[in-house]
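J.: Next up: the structures, one after another.
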Structure 1
């Protein structure tokens, strides 16, 4: 990997996104719209505040999901168009491409997460006991995880439709087992065991740990959960270098 080449790939991806304002708008504002919809739908319901209950988990889940979809489709398009083959014919390593893509999309997620956190905490009054920068840091780690997973699985899809189908196959099971809807300790033993090896479980736990913090400090175990998310993302990104193909057959 060469830092100069990696940054060149990052600039190229950002320039492509700049020429596609609709995609950028969807990436930045759809999570905000979903959070607003959550608040609006449950605004008249007595009892617990749904923004406090599901807001942090949504901030963790949306960057992961959006980056997974965008990355898998974008990388597939690069391969089918022959762009990836031309890049690999030059002095551009596979690690340069994958890390360059990851840096560009994480930069977009930085803006996305800032908007969502600002909306949730500043406008909707979401209760967060820990520091806001920790909330942003966890969101960035989750987006990095989604990007790494999207880059890795894009090699197994031959069409954009197939790439999208990886979402219900890989993302939705994690959503059901991560403890968002029911506590993991009330799940069947097998389901709980599976949830303990899923990265989204630790992403949600890290975000909840920031929310449950006191006096600007995160809850115990939050940084451990965050390190697990980053470690899994790095491993998946490393595996992606072996699955990256020049073109689609």
Structure 2
């Protein structure tokens, strides 16, 4: 996952709204979002290479999502798959600060967002800090929570403007925001340890590149009655739409 935008307790009808893009190599095998047969309460896409996921929700109304922290100098080849962390956060036992403190060293650097509209937290594995998100708009990309990278500011502003002027969020409008491929000027690019050419590619909300880019967009809407609406749209290396999935989880099956 490359970028997550969160609107927490900002909309009168939808206390939790998440817009997320997963960026990954296009050759990495992936399964579209679905309810997992082996974990019936889990709705998520699946990384078929390592078996984990980048973003998911549970029938108990919880969500979890992960972004890699872009720190090439800290990456090691023998680490565990970070997709396991999302699965653990969505299991019955869940995940907590002590576990993350003890075991995050076995994974390459990451941000893990997990919880629900009542308690949404983000763990930064580099600083080993767990932050409870305050009501408002937040963004998480490949640095720290709420870093002011151009694409983070651009997406947050666009989502805030849409939600503040619409009684009901428009999924298609949010998808449009998440497919904005505007690149930042060189003078505004962050320095994250990759080449200037890749800093340019990675500076847009939607990354279009034949080798590595945005593979999918997910929109999660949770309303005041507890109903979850989960949308996923998938893309190929040329930016073509590969399919769209829509799921609704009714509040009568939420714990």
Structure 3
């Protein structure tokens, strides 16, 4: 049975794509077949983390939504060597980075039903254990679909008043859509903050479990989306926290 995990944030700049990529890779490191769909069609970017050259993306999620190909034909095997050694697999369905194609989606929209059907077909065709959806920040029809079909909704936020307000709205929507499991991840926490205090405050405020509290990490900033953190720094305390969060999210 495939588990669908949507990673969402109300605002941009929370580190959502980095978190999605690391969670997916760590899930695959346990010998699982994992796929990531970049549904942040307006501002795609998770392909950069996997070192994909934009010129090498011949087919994208956009092409599937325009019925030029099947969704599986828009998938790319981006399995890192370390994960292949563990018998795991990682597939990525990127969104187009071409300005004209982004503009077309914004102008014309797309069929949410077609996207839903594609995600279900992808799970079958690739025989997935986990499907991760990297969503577009905020609330739109794609977000509502992602929440509706997810087994787990991961909401990432920063210790910021605007993020708190947006997260509260997102949780209201998730509850109305009967999301089976929702967890919070708090990112970019300043070193002066006590992680346990932050965790308790957030979980009490929102009445939702917190899967991880991640500090501002200099190595993550220096990496600058040029790789997957848990592979570049396998023994880093930040990676240990990622593993703990992954265990809570995928089980």
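J.: Taking distance in nm of label points 7 Å out along Cα→Cβ at positions 110 and 182 from the coordinates of each of 1, 2, 3, which one would give 4.1?
T.: Structure of origin is 1.
J.: Let me ask something else. Given a value of -12500 for helix-only ellipticity at 222 nm (-39500 (n - 2.57) for each DSSP H run of 4 or more, over all residues; to 500), point me to the structure among 1, 2, 3 it was derived from.
T.: On the way: 1: -23500; 2: -4500; 3: -12500.
It must be structure 3, since only it matches.
Bear in mind these aren't lab numbers, they're just calculated from the coordinates by the rules spelled out. Here the structure is a predicted model, which means the values were calculated and not measured. Cβ atoms are built from the backbone, for glycine too; each structure is taken alone.
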